[in-house]
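What follows draws every value from the coordinates through simple rules; no lab data is involved. Note that the coordinates shown come from a computational prediction; the quantities given were computed from them, not determined experimentally. Cβ atoms are built from the backbone, for glycine too; each structure is taken alone.
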Structure 1
């Protein structure tokens, strides 16, 4: 690439390398591009299987990995909803959340457990 080209990524795939201005962005990225006529769950599943779309709320899909803070909110909500659904409680104080297999975002689950008000026992294995 030169200083006067922009790479356009479309749902995880390179759409093309286009002439641009030296002050223009080097890369533009779109995720989950589906027009309303095709925005049904079965159609999304088909397009995802073909590799022509991806889930639009994934920071990694935009090459914007920001570490565990990018998923703490959703993980907290998941833990709280699991408490409501499976334990029948709104408060998780005194409850223990056990988890493992955390990978590169290992800080998110213990943080989410703390926010949710429970105790986290987290196993991280490094082989």
Structure 2
């Protein structure tokens, strides 16, 4: 199954850990990460329609398409790759977390992964999921 999510990709931010007034340790996901994951969830629900969730072992292919930096010349755009932060694995983590419980039961089902990061005029994420 193939999914397409449009908009600037957001990498998973580090959870902020703190002690509340009762002395309990709490973790809070950054607002930008939470908003992006919620957006992916809504788009995934729409694209899944009435398909059942994937079960068993899965292959996940992820292509991340980021916007070109404004400072990059048109000449350099043709061969440019985003060798910059955020790291590719942080993008994948945000996507896997967003799809858990909607596309698959748990992201531990992903046993094979191919992920790539590119620049493109229209930012977004393309995903292919294959049952193994």
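By the measure Kirkwood radius over Cα pairs in Å, for residues 43-98 alone, tell me the structure among 1, 2 with the highest figure. Please list the in-between numbers first.
Numbers: 1: 14.0; 2: 14.5.
Going through 1, 2 one by one, Kirkwood radius over Cα pairs in Å, for residues 43-98 alone is largest in 2.
Match the computed value 56, 40, 25 of Cα extents along the principal axes in Å to one of the structures 1, 2, and report its label.
Numbers: 1: 59, 35, 30; 2: 56, 40, 25.
Only structure 2 yields this read-out.
Once relative contact order in percent (Cα under 8 Å, 6 or more apart) is calculated for all of 1, 2, which comes out largest? Write out the running numbers ahead of the final one.
Numbers: 1: 17; 2: 44.
Ranking 1, 2 on relative contact order in percent (Cα under 8 Å, 6 or more apart), first place is 2.
Assign the value 10.8, calculated as mean count of other Cβ atoms within 10 Å over residues 19-26, to the correct structure from 1, 2.
This figure was derived from 1.
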